[in-house]
Structure 1
Amino acid sequence: MKKTNLIMVLLLQLTINAFAQKAPQTKVAQGILEGMVLPTGIENYRGIPFAQPPVGNLRWKAPQPPQNWDGVRKATTFGASPMQKPVYGDMMFRAPKMSEDCLYLNVWTPAKKANEKLPVLVYFYGGGFVAGDGSEYRYDGESLAQKGIVTVTLNYRLGIFGFFSHPGLTKESPNHASGNYGLLDQNAALKWVKENIASFGGDPDKITIAGESAGSISVCAQMASPLSKGLFTQAIGQSGGMISPTFVPVAMKDNEKRGETFAEKAGVSSLEALRAIPAETLLDEASKWGAFNTSVVIDGYFLPKPPEEVFAAGEQEKVPLLAGWTNAEMPYQAFMMGQYPNPENYTKIVQERFGKDQAEIVFELYPGGNEQEVIQSATALASDGFIVLSTWKWLNLHRKTSGEPVYAYTFSKARPPMRAEMGNAKTGLAGGIIKDDGEKKEENKMPEALKGASHASDIEYLLGNLATNKVFSWTEDDYTVSKFGEEYFANFIKTGNPNGKKLPVWPASSATGLMNIMDINVAPKAAPDENESRYLFLDKFYKSKK
């Protein structure tokens, strides 16, 4: 009897193990996918093609629908990274290689239940439209999937592969447009998600788009594009809108001229010859100083006019919007141009930048009577001009013209020190990590930068991925902030409202009065926008210089 019981137990265990190890499968429009189950029970499908490879004759064309496949397609490996140079040291890809064949997406989802419809997040990476990849750990969707959210990351074309215009390309296009291929890739991925996400347990009528930096700018662009109408129901932006002064689209004819100049320098005279250039060679040529400038264009197709005008006219996709910025996007050194942050140098630089007639207003809004004030104000001026103002304008325009709730935030938790084994390092201006080679540099004699959250430092916190970043010595406070931030994001993705039980109240901003700004930190707290006068002044000043 005992022997029989033992055999039955062993058979039961083998059955359980076999069931646990069975790879999940799901059917999408193109065929059957086989993913994997992560230790947490989350199902993960990687490297799913959402468009045909943009290679050969498809280079510099709008993404084409993906082809069907026979049998079962393994979806356990990330697709290749888009073509790019190693611009930022903090980007850690899990993709096996880099290739022009890069249009793939990844899905994290709880194990499917019958007739389940879970909210969906589609996340666009940052990297200035010249770098980035959907396989990065900091964008990983496992944590949000554990909260009942189907999470998607994707790749889109970058640099010259994603934003190259040329008269020949415009002529051959059925849309009479060239450039913006990277944004069209995002649009194609959204269409694929809309059509197929139900196969992963997602609700195609509850899709939130989100992104940081260039990804946030992309969210703004997708909201402004007529091509993306109806593809999402909510939007999240982390640091950046496609609004002056951050990233202003250019006229297509201007980008076409740049394309012609590039082709001349490359010594080619036809589209066929341009498309025949090997991807690595093309990347090298475009990466030479002054050879190519990545720009989004007003192409009359994806973007009929600048997003700022679209939002001002109330023609954007009218959905709930949650967006914000970090409280120290750029260090004071970026404004001081290497000069010591004393009142004398600050006064001189402000007068040079703004003119003596406007300088007095700047000193009222950004005081610099002593070294500490200079450091604070120079940090604010660098950050506002870099990305805060555009994000604020995006929020402000949307709340006034959309009739939808707007939730604004600042993220102010500074990262802890790096782990000792990582060596001495500092944060670069773009949020990247730059190793110190040990030499005595002039900037090391300067006062320390304002302690706060730098550009891109909020990603791991708000997506629940601190543990995947082994660079920093995370503390209990860091995990507390991450818990607050991720809960706010998860609630918004689920309901269009970030508020929930045991969370400090985050009030929406109405169309009139001051915006409410939630400070995401150890003790989140909302307050009326105390810096509106700064942003209104800067906006007026920049417009006067056009």
Structure 2
Amino acid sequence: MRFFLLFISVLTTELIGVASAATHNEHFIPDAVLRVTEEERKQSCVPLKDILVVNGTSPGPTLKFTEGKTVWIRVYNDIAHQNLTMHWHGLTMATAPFSDGTPQASQWPIPPHHFFDYELHVPIGYAGTYFYHSHVGLQAISAAGPLIIEDKDTPPYNYDDDLIIFLQDVFEYSDEVLEEKLLAVPIAYQGSQEMVLINGKGSGIVSSELGKPCDDSLSVIDVEPGKTYRVRLIGGTALSFNLLAIEGHDTIKVIEADGAYTERHEVSLMQVSPGQRYSFLLDTLETPDKQYYYIQLESREFGNNTRSFAVLNYGPPQTESSPPVYPPASPPITLPQTDPNWLEYSLRPYNDSQNPTASINALDFPTAEEVTRRVNITSYLDFPNYGLLYKINGQTWKEDLVQEPFLVSLYKDGGSNWPSMERALQHDGLDPVTYAFPAVMGEVIEIVVQSTGTAFGTTETHPWHAHGAHYWDLGSGEGVYNREENEAKWRRSIGHPVKRDTTNIYMYGGQAPPGTLTAWRAWRLRINHPGVWMIHCHILPHMVWGMNSVSFYILRVIRHLQRYY
């Protein structure tokens, strides 16, 4: 990342470091090890090029831990000429804020040929679907993998097995070359992904030439007839916003959104943006009339539409000697356009006294009367000298403005450069001197993320992701946020706000005068997670153009300061 603004939860002068009892040297045995390397690979539908892989694969290996446990993950940077971090997307790092994996916010990036030990403590109530990815530049395009937090107790829903659908974008260029082209002035690249991969493979219709087919082999997902599967859908894409449906399986039931259980909600398809995760229950056919049923995926919102496929396999389990499966001659499913109302005001948090652990995310919803103040985050896409640049509340934060990571600096000097609440209250919550949004522990804040017409007179869809504590999502809409109208809409709806960490502002009409307020997303948050946390659009090109912010929350104790070796 070249730029990002900061949304920071203010740290107190009582900052204390407590050294870990274990010495984290070459003899320390972590719970998991990830090694990131750069290798020449042939990905679906694009020429041979260098990509980053984790433990030799992309996506990387699936990590599984149990809620309530503390684990250590050692991440080696084996890339010869690039820095690296690893972010545990969707997990709170409140008890280990140095482990959030954000360069120049929570940590120094890991230099080549060094490692960093990340401490993950997963609180009770965080069982669900997550993923890990680098937070440097565009490395998350391929340096990513599934992260599953299993239930300490019996899950609230019965199913026979777990399946993972991990989505990734593929581009013509390596991430380093692509970043150079995106940041060039004038900009040298305005394309989109060539293909969307499902579990590392994909083919169908590429986006660079409308209608051009790609006939690489597909991922095969084994199932058995008459079973119920929990399908974990992970939006690990860099750019594409995707719709997904399964041939011959017209009804599925959403049961989780971004790590929080929900009441069952029937849908016919899934809609997932970069950074989002869902679980849904899939009932397989009792008497299938063929071996393969296609999973069909189509991208929306950016660039030309991509169509990709995988298959459900009702036959013998797939092995290395099984024949490859290819895309169909014609798509079996007609997918609609993006629906900005999909799952809006209709999901409800899971809440059952018989399963209190799975119901934790239904508790303690902050009402409008409890809100102490509102923070407005307004984004604008500018086009200075024919290069692209996002501004947040009129400010652009560049990495070279900060001499060391915010959390490191605060830990060292007792907060001499902390953001000023006084200045922030005069600027819609942003301290323009430190480029940060401060908040004080105990506050209940309402965060309104507002899109504007771009310098080109267009509007865009943005998946906004918050690190740290999950927020209560209050919905979205066109124009300007009106709390009273939105509260009334919730009273009329079948849903109730659900805890999330990645939700969308939609483009709606697609056209608007530059700088005019066009669409909003609203969150409500209890400030109880101390640390330095990023808030940003999860579209990777938008991040490198500056669509980031950071928050400080008061931090009284820092446990286990991790070290580089």
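Assuming -1500 is helix-only ellipticity at 222 nm (-39500 (n - 2.57) for each DSSP H run of 4 or more, over all residues; to 500) as calculated from a single structure, say which of 1, 2 it is. Answer for the origin of the read-out: 2.
Comparing mean count of other Cβ atoms within 10 Å over residues 28-35 across structures 1, 2, the highest figure comes from 1.
For distance in nm of label points 7 Å out along Cα→Cβ at positions 420 and 492, which of the structures 1, 2 scores highest? Display every interim value, and only then the final one.
Details: 1: 3.9; 2: 4.5.
Greatest value across 1, 2: structure 2.
A value of 21 was derived for relative contact order in percent (Cα under 8 Å, 6 or more apart); which structure in 1, 2 was it taken from? Of the options listed, only 2 reproduces it. If you line up 1, 2 by Rg/Rh (Cα atoms, Kirkwood Rh), for residues 292-395 alone, the top spot, with the largest value, goes to 2.
Throughout, read-outs are computed from the coordinates displayed, never taken from laboratory work. Small disclaimer: the values here were computed from a predicted structure and weren't measured. Cβ atoms are built from the backbone, for glycine too; each structure is taken alone.
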